[in-house]
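In structure tokens below, several structures.
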Structure I
Amino acid sequence: MYCSAIEPAENPANAVGTSGKTTLRSGVMEKSVLALLNDLLDSYNRIGGINNIDGLNLPSKGAVAQICEDLLQILFPGFHDEEPIASKRMNPLSSSRLLNFAERLRGEAFKSLRVQEPECPAKRAEEIVLHLVEQLSRVRELLCTDVEAAFEGDPASQSFEEIILSYPCIEAIAIQRAAHILYLEKLPLVPRIMTEWAHSRTGIDIHPGAKIGAYFFIDHGTGVVIGETCEIGNRVKLYHGVTLGARSFKKDEQGKIKKGGKRHPNVEDGVTIYPNSTILGGETVIGARSTIGANVFLMSSVAPDSLVTTGPGEISITAKERRPRENSQ
């Protein structure tokens, strides 16, 4: 049976709503949709917890996404623009961008703080924004070390420009470093929305609470998960699929998970963790300069200068200086 294309609304005048957007005005479809409306409205009354009707004006995910875009332009001037930026334009352009960024963030911070503070938190929102702006130069210093670590750690990299423009880890780390500052200021919602925005774009999931040192590099990156209470030292390198997660969750008397507490591992300076390894637990410490091989599953600490590998059903941990050397031919 031949199926023709969907016909337009019988009356073209009825196909456009008051907002100027196209709406459904064709008879059968409109009646069918409206017949189901009451069931949907009833679900709004019956099913709580996922509605925000007559509630607070929550932060906008779209607005926070724009804040992240603005932030990348500020942190990497000229790398997130369609046209090159002349030095003589830096002052007025940066001034405009910084003011727009601060104003957007102030609005979203205000809405976030209203979730916890019943009174108008306008002053606190401004303080948080100014604190982040004050820290942006420091964030750029750290990001410069991250780009250098990527260049030194990846033999395929050809230039800093390639890394900044194309490596997902730089984008994810940049957003997390800024979000971490907001997290430390106890701003709800916005820091997590920021890092989840980066997660959706890069496949790298770093909680804004994680503490990350300088010269941090995530090679490839897809599937990396770094939990809220992780502490990562300097010159740490992770590969794709690495999870730094929680070992178990403590529960209260009602059987509900207790919030807070140290749940994720510490990774000390100079550690390398290869693909698809999982390290769990708030008491777990990966000692400095250790190497964790691919597909390792750890829930206990490792001494400094260790090599951790896994074979069929077993894990082997040896001191690096005692490894047998490969025979050279």
Structure II
Amino acid sequence: MQCRSCGQVKREHLACLADNPFYTKRFAFSVGRRCASATIKDVALELPLDWHAVKELDKQYLRAQLAKAGTPGPKALGIDEISIRKGSTSRIVVSDLIRGRPIWCGGKARSAASMASFSDWLEDKKARGVRLAVMAMGKPFRTAPRARAPQAAILFDKFHIMRPLGAALDKVRKSAYARLSGKDRRYIKGQKYTLLSRREHLTMEGRQTLKTLLAANKRLNTAYLLKESFGQLWDYEREGWARRFFENWRAALKGQRLEPYEKFAQMIDRHWDGIAAYCKPENKVSLGFVEGLNNKIRVIQRRAYGLRDEEYLRLKILTCMLPAL
């Protein structure tokens, strides 16, 4: 438009237009809702539009979703890392466990600097409201919540505790296989996932195989029963009862020649404060949300055959649990 006062040609801003002035916001939001269930390539072929235009319209839609949701004041944090590409390249994802949504994604792998970035992002007023932080057993993860929110209790994720126990059971299986000879080995070979799976998740054939396997080796039978019984630790509502159970469980290891289990028990003893916190009623949160979020992120990555634009991946992660506009 030509200004009558100065005679110069100026461009008028229209609120109905998208960031790309060739399209309206309503069209951009329509493209964004379509990209939630389809790849950029499929949407570009369907409309038809250029691949890069669809991506930019989707990014505008995702930013609008985040702006509408706002920054929550989390009470319980879930902290974990995800792999974004090959070569051990990972980022930190922090979730609000009460509202069930990711709130921050960034950093460079599992490091104190990465968690410091999250601490700088979280406002002081909202940091004072954090009462619980669920995380893996890593020192960098523990440093940031204690520095920014010293009142928050530290709780270690059950998945990251049971995984070392499963690895210890597999070491016992391998040592039992090495000690046997001849046809006795056929009961143990290739039975890793039969031992690591929960009994209720096995098929009828798997249960029969497990029964034959445990009957063939007494030491392996003991290791399997100890692994299954350890899961009772999260059922106690008093820290004293939980500690008594753990001491009895560790005492059962004496004379069993289960060296991997003894190392596991030492690790649990070193990180006991982050396990006993679950006994308090106010700390009873869903420990499976963080791993479920990781699965959702992997689905987003597989559907796109990987996302090279890290900002676009960050927006996808932060909005994957938000309602559509």
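The numbers here are math on the coordinates, done by the rules we state, and not lab data. A quick note: this is a predicted structure, and the numbers were derived from the prediction, not measured. Cβ atoms are built from the backbone, for glycine too; each structure is taken alone.
Comparing distance in nm of label points 7 Å out along Cα→Cβ at positions 60 and 108 across I, II, which is largest?
Comparing I, II by distance in nm of label points 7 Å out along Cα→Cβ at positions 60 and 108, the maximum is at II.
Taking FRET efficiency 1/(1 + (r/R0)^6) of positions 148 and 276 (r between Cβ atoms, R0 = 25 Å, to 0.05) as the quantity of interest, name the structure among I, II where it is greatest.
Max of FRET efficiency 1/(1 + (r/R0)^6) of positions 148 and 276 (r between Cβ atoms, R0 = 25 Å, to 0.05): II.
Here Rg and Dmax of the Cα atoms in Å, for residues 164-315 alone was calculated and came to 15.3, 50; which of the structures I, II was it taken from? Display every interim value, and only then the final one.
Values: I: 15.3, 50; II: 19.5, 56.
The correct label is I.
Can you tell which of I, II yields 50, 26, 15 when semi-axes √(5λ) of the Cα gyration tensor in Å is derived from it? The partial results should precede the final answer.
Details: I: 43, 27, 24; II: 50, 26, 15.
It must be structure II, since only it matches.
Here mean count of other Cβ atoms within 10 Å over residues 236-243 has been calculated and equals 14.2, so which of I, II was it run on?
The correct label is II.
Work out which structure the value 5.2 belongs to, where distance in nm of label points 7 Å out along Cα→Cβ at positions 44 and 220 was derived from one of I, II.
II
Can you spot which of I, II the value -13000 was calculated from, given it is helix-only ellipticity at 222 nm (-39500 (n - 2.57) for each DSSP H run of 4 or more, over all residues; to 500)?
Of the structures listed, the value fits I.
If relative contact order in percent (Cα under 8 Å, 6 or more apart) comes out at 9 when worked out from the coordinates, which of I, II was used?
Derived from I, not from the others.
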